[in-house]
Structures are given as structure tokens and as C-alpha cells.
1. With mean count of other Cβ atoms within 10 Å over residues 51-58 computed per structure, which member of I, II shows the largest figure?
2. Which structure, out of I, II, was distance in nm of label points 7 Å out along Cα→Cβ at positions 131 and 171 calculated from, if the result is 1.6?
3. With FRET efficiency 1/(1 + (r/R0)^6) of positions 123 and 243 (r between Cβ atoms, R0 = 41 Å, to 0.05) coming out at 1.00, pick the structure among I, II it was computed from.
4. With distance in nm of label points 7 Å out along Cα→Cβ at positions 19 and 115 derived from the coordinates and found to be 4.1, which of I, II does the value describe?
5. Among the shown structures I, II, from which was the value 66, 63, 34 of Cα extents along the principal axes in Å calculated?
Structure I
Amino acid sequence: MLYDLTERQEKLLELVVRHYIETGLPTGSKTLVEQFDLNVSSATVRNDFAALTELGYLMQWHTSAGRVPTEQGFRYFVQKLLGDFHLPVDEQQMIRHQFHQARLDLDQWMRLAAAILARTSLGASFVTAPRPSTNRFKHIQLIATQGRLVLMIVVLYGGEVKQQMLTLAEPLTQTQLSATADRLNTLLTNATYEDVRSRMSHLDTLEHDITVLILEILERTDSRPISDIYRDGLINIVEDARTRQAVRFLEERTLLASMLSETQTEEPGVQVVIGGEGRWEELKDCSIILSRYGVADAFSGTVAVIGPTRMPYGRNVAAVRYVANLMSGFVYEYYVEDNPEPIV
């Protein structure tokens with residue numbers, strides 16, 4: 001819970017956070033009064049410091065020290081005081097040029113996105129491959145091979161292809177198999193798992209048996225964990241004692257999938273996870289800035305940077321947002337049919 005602050009308390013909290021991000025040192029009341037011409041006394045600042053500490057936004061390493069921001073202080077800063085930050089135009093142009101120089105290949109774009117984010121943030125980065133929010137059936141082919149053996153090819157939206165050999169009760173000609181495939185394609189195109197289940201009435205025995213297999217494929221694909229993860233910049237955080245534990249987090253797909261499922265919402269835009277939000281011990285000294293990219297409610301992945309809690313939030317939020325927008329445009333233009341809306 002974030003408690004409301006007075007205008008002066010917000011200004012003091014912002015100055016403490018920015019000073020700590022820049023120097024890593026506590027901020028004293030005298031320092032603020034002298035360096036930022038606050039037109040208030042040191043005693044007034046100390047009183048506000050005491051109030052901010054009681055509310056959980058600041059802390060002292062020891063009694064005579066200045067103040068440093070807590071996780072809650074960083075959270076208030078990011079949510080209410082950060083403002084709108086953009087990468088410099090020349091840096092945007094350089095990043096855009098690098099993407100446009102790359103081949104129109106999703107694998108290369110994801111590697112490039114991870115490399116650019118790691119370099120821009122001086123932290124680590126990860127990019128997950130885009131995947132459907134819910135898998136949908138696109139079409140099926142049935143190909144006669146030998147005797148009662150048939151090759152079934154199922155294609156899902158997003159380009160995933162599944163192949164399986166079937167053994168029929170009796171041999172069928174290719175013409176008969178193609179007619180069955182045509183009927184199923186007409187009935188099931190663009191159907192989710194639940195859609196397919198609801199359309200199974202009035203099927204003949206062969207169509208029903210094949211549809212059961214299609215359901216199994218959709219169910220397995222929907223429940224499949226994140227597999228394609230591109231990482232870069234791990235050296236930037238492994239050398240820092242505060243962020244070293246985060247390397248294990250990035251390398252453990254189960255932990256990463258858990259974090260993504262709990263933090264990602266359907267809303268577009270950048271999200272900031274500070275200190276693991278009390279849920280992930282490996283992230284207690286880290287912040288993660290992440291954003292979905294791709295096409296809303298259709299085909300999306302995640303781009304993110306991870307670094308120490310005292311990272312430059314404005315720059316890193318801007319970098320994640322800019323790269324996510326470029327990746328969304330790529331997915332929208334080259335990988336998704338029917339042109340639904342891209343995530344921006």
C-alpha cells in the first residue's frame with residue numbers, strides 16, 4: 001500500500017532516490033538543503049525524513065547516517081514521481097537501424113533485442129519468444145501412406161506444426177481422407193480447445209477420433225511452459241554481490257515462468273517489479289522492468305531488463321518500452337495473420 005505524501009515530502013523522496021541511484025550513498029538533511037536550495041531548514045527536512053521513515057519510504061543504515069530509499073520508496077518513485085522519459089533521438093535511430101539491418105527472422109530479432117537491452121541498461125536482459133495467448137486450430141492434412149497408416153499434420157495459428165501417424169480401422173483413399181480434412185477445416189478453423197469441444201456433435205466416427213487427437217494437441221500446447229528464452233548481459237549482474245542471485249532466477253525456467261504468470265497482465269505497457277515484491281528471494285536486491293510485445297490477445301512475448309534496485313529507472317523503462325514497440329511491429333507485420341492490434 002502506498003500512502004499519499006505532501007508535495008514537499010514527494011520532492012524530498014524524489015531527491016533521496018535520485019541521489020541514491022547516482023551515488024549509492026545515504027542522503028542527509030543538510031546535503032539536501034545546501035545542494036538543492038529547498039528554502040526550508042534542515043530541521044524541517046529531518047521532520048519530513050522521520051515521517052517518510054515511519055511510512056516505510058526511507059530507512060537509516062544506522063542512527064547518525066542519512067536516509068536511503070526502501071523498496072516501498074522506490075515503488076512510490078517509479079509509480080508517481082518518475083515522469084515520462086524517452087531515449088535520445090540518436091539512440092532510438094541507432095537501435096531502429098540495427099533491427100532493420102537484421103534479417104526478417106524472429107530468432108535473430110530476439111537475440112538482437114536481448115543484446116540491445118543489456119547494453120543500454122548495463123544490466124542483464126531476457127526476451128521470451130512470442131506465443132499465442134490461447135492456441136487456435138488452423139488446418140489439418142491427412143495423407144495416405146501404406147495400408148491403414150495415415151500421416152496427420154495439424155497446423156496451429158502462429159505457425160506451429162504437429163505431425164502424428166494414425167492407424168485407421170480400414171484403408172481409405174486419399175480422396176476420402178482429403179474430404180474428411182476439408183470438413184474438419186471448415187468446422188474447426190480458428191477454434192480454441194473449448195471451441196473444438198463444443199463442435200464435436202454430429203461427427204462421424206473417423207472425424208470424431210481425429211478431433212479427439214486435435215484436442216490433445218491443443219491441450220498439450222496450451223499447458224506447455226515457456227521454453228524459448230534469450231538472455232544477455234549476465235556478466236553485468238554476476239559480478240555484483242547484490243544481484244548475483246538473480247542469475248539463478250534467469251536460468252531457472254520454472255522460477256521465471258512463475259514470475260511472468262504472476263506479474264503480467266492483459267494491459268499493455270511497462271511494468272516494474274522491485275525487490276521481488278516479497279515473493280522471490282533471488283530478486284530481493286533487484287528490479288525487473290518488463291513489457292509484453294506482439295499482438296494483444298493473439299501472439300505475444302516479453303522483453304525485460306534486470307539490475308540492482310538503484311538502477312536508472314527512467315532510461316531503462318524507456319529502453320524496454322522502445323524495444324517492445326519495435327518487436328511488436330515486427331510480429332504484427334510478419335508473423336500474425338488477419339492483422340489484429342499490436343501491443344504498444
Structure II
Amino acid sequence: MKIGLVGFPGCGKSTVFGALTGRRVETGYASRSSSAHLAVVKVPDPRVDALAELYSPKKITYAEIEFRDLPGGHDAELDRTSLNAMREVDALCQVLRGFESEAGDAPDALREIIDLEAETLLADLQVAEARVERLRKDRSNPRELALLERIQEALEAETPLRSMELGEEEQRLVAGYAFLTRKPLLLVLNVPEDDAALEIAEPIRVAAKERGLGLVSLSGPVEMDIAELPVAEQPEFLESLGLKEPASGRFVRAAFALIDLISMLTAGPDECRAWPIRRGTFAPKAAGRIHSDIERGFIRVEVTAFEDLIELGSEARCRDAGKLRVEGKEYEVCDGDVVHFRFNV
């Protein structure tokens with residue numbers, strides 16, 4: 001999963017990138033670049049740790065998120081380079097300034113939410129208009145034309161496309177356009193250290209809820225320092241700030257919930273691993289996350305709930321207790337399922 005961090009100049013985006021990744025990068029106006037900073041972060045999962053204790057595997061593999069600190073715009077706008085970079089990620093994270101600027105300007109996070117929405121709506125409308133015009137001329141795909149006309153109408157009404165209900169075929173038709181307002185959007189309010197443990201102001205919470213957006217709050221500079229500490233020293237520092245866990249944990253949960261991801265688990269003496277998949281994924285498609293051959297030759301999947309496996313201590317005991325199930329092609333994999341796929345190619 002690729003998450004792109006975006007934000008208007010001065011919001012502390014690169015500092016938040018450091019807080020989430022533990023990778024310190026140049027910050028401030030001097031750090032503006034036409035390229036993105038990249039970092040791959042392992043997603044903490046105590047279930048993988050518990051399975052590793054049970055199996056003592058040769059390898060432990062956590063789910064991963066790729067963070068991209070996307071190039072910023074200039075002044076109070078996002079330029080074309082920034083908007084194009086946003087199209088290349090699976091989800092967006094808008095960093096909101098929750099602190100007084102260097103010039104003494106009070107924060108206005110609500111305005112930043114509205115401004116980014118306006119810019120992405122306009123960018124999507126330009127793409128939709130161009131495609132509609134072309135399809136009207138050649139009439140090569142009337143179904144796509146009808147769908148894009150609906151999309152254009154929604155954008156003209158200032159309705160983000162993530163609010164539109166699209167069927168599976170319609171989603172496939174528009175996937176190649178990488179519309180910005182269809183991407184899941186998580187808001188991160190970057191606040192001063194003294195406000196790190198405070199609740200987010202109601203107007204911002206209401207704005208996020210009305211738009212169906214995720215929302216978390218953190219103090220970028222403090223969290224960047226925490227991310228660079230040894231793991232054993234982090235709890236004491238967090239407690240002194242009134243926090244229970246680093247920002248990365250809260251962010252990951254919010255991101256998974258927003259994109260509707262769950263973790264499928266595999267376990268054995270060779271490897272214990274978490275596989276992120278979308279909620280509602282059927283067993284053969286989930287098998288394809290491991291290898292395309294398994295999806296193509298899928299026969300069945302043996303499923304044990306994580307809690308049952310840990311409680312009983314082995315797959316054999318789960319089988320004897322009736323806790324190991326055999327499921328077919330119509331099974332929707334659930335969060336925390338420990339799976340073993342049977343296939344024949």
C-alpha cells in the first residue's frame with residue numbers, strides 16, 4: 001500500500017513523514033523538491049509476534065506501508081507536479097497545520113481541508129472533461145461515456161468522487177484515470193507539543209465525518225524524536241506526554257480502517273507473515289496475494305482463527321477441537337484468519 005503525504009507549504013509535512021517513518025529529512029521551505037522522499041515501514045502486529053513465539057520461524061514478515069513525502073506546491077497552491085504525484089499512490093494523507101506559523105499566522109485547518117478539496121475537484125474535472133469530449137467525438141465506448149458524464153456532473157456540483165456509488169464494472173472503467181477525489185483521504189492534524197494529547201477541535205472532526213475522511217492528531221517534531229528512540233525507551237517518553245503509543249501505530253490503524261484493509265496471516269516453521277488484503281476478498285483472490293499460481297490452481301483453504309490457534313497451541317489441536325475449517329471459493333477471508341491454501345497447478 002502506497003500512501004502519499006500532501007499538504008500546503010508550512011504544514012510540517014516532512015516532519016510528519018519523519019515521525020511516521022523514523023527517517024529524518026530536510027524540513028522547511030528550503031526542503032522543497034520536485035521528487036518524493038520514500039520510506040517503507042513495517043506495520044506492527046502483535047498477532048505476528050505471538051505466532052512467531054509459537055512456531056519459532058526462520059523469518060518474520062510484517063505487512064508494509066510505503067510512505068511518500070510528495071513534492072509540495074508553491075505559496076498557497078499545489079502545482080501540477082504535486083497533483084500528478086498524488087495520482088500514483090493508493091491513498092492520500094493531508095497534513096494540516098495545527099500550530100502558529102513562523103509569520104505568526106493562526107492555524108486554519110478547516111480552510112486547508114476545503115482548499116485541497118477544491119484543487120483536487122478541479123484537477124479531476126479537467127481530466128473528466130477532456131475524456132468526455134473525446135468519447136463524444138468517436139462514440140467508441142458509450143458505457144464509459146455515460147459514466148464519465150455522470151462523473152463530470154458530480155465534479156461540477158463540487159462532489160468528491162469517493163462519495164459516488166460505483167459498481168464493480170464502473171470501478172474498473174475509471175481505475176485508469178486515478179481520480180484524486182476517489183482516493184481514500186486521511187487527515188493528520190500536526191499540533192504543538194503541548195496539544196499532543198488533546199482532543200481534535202469539533203469543527204475539524206465534523207468536517208472529516210461529513211466527508212467520510214479519516215482523522216488523527218499528532219505533534220510532528222515530538223513524534224519524530226520518539227520514532228528515533230530505541231523501542232525500549234519509547235513508553236516512558238510517551239507516558240510523559242500523556243500518550244499511549246507512537247503516532248505510527250495510530251496512523252496505521254486509521255489508514256487500514258479508511259482503506260478497509262484487514263490482515264490475513266500465514267504461520268509455520270519457515271515464516272510467520274501478515275498479508276494485507278481488502279475486506280470482503282474471496283479466498284482465491286486472497287491466495288493470489290501470496291502467489292498467482294495458488295490463485296490459479298486454488299482448491300480450498302484451511303482456516304483457523306488466530307485466537308483459537310494461540311489458545312490451543314497447534315493446528316492439530318485446533319483440528320481435533322473442530323476449530324480448523326475447510327472453506328471453498330466463496331469464502332470471504334476475515335481479519336486474523338490463519339490460512340493454509342491447497343492448490344494444484
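Rule-based calculations on the coordinates, nothing more; no lab input. Since this is a predicted model, take the numbers as computed values, not measurements. Cβ atoms are built from the backbone, for glycine too; each structure is taken alone.
1. With respect to mean count of other Cβ atoms within 10 Å over residues 51-58, the highest-scoring structure among I, II is I.
2. II
3. Value 1.00 for FRET efficiency 1/(1 + (r/R0)^6) of positions 123 and 243 (r between Cβ atoms, R0 = 41 Å, to 0.05) corresponds to I out of I, II.
4. Working through the options, I get structure I.
5. Corresponding structure: II.
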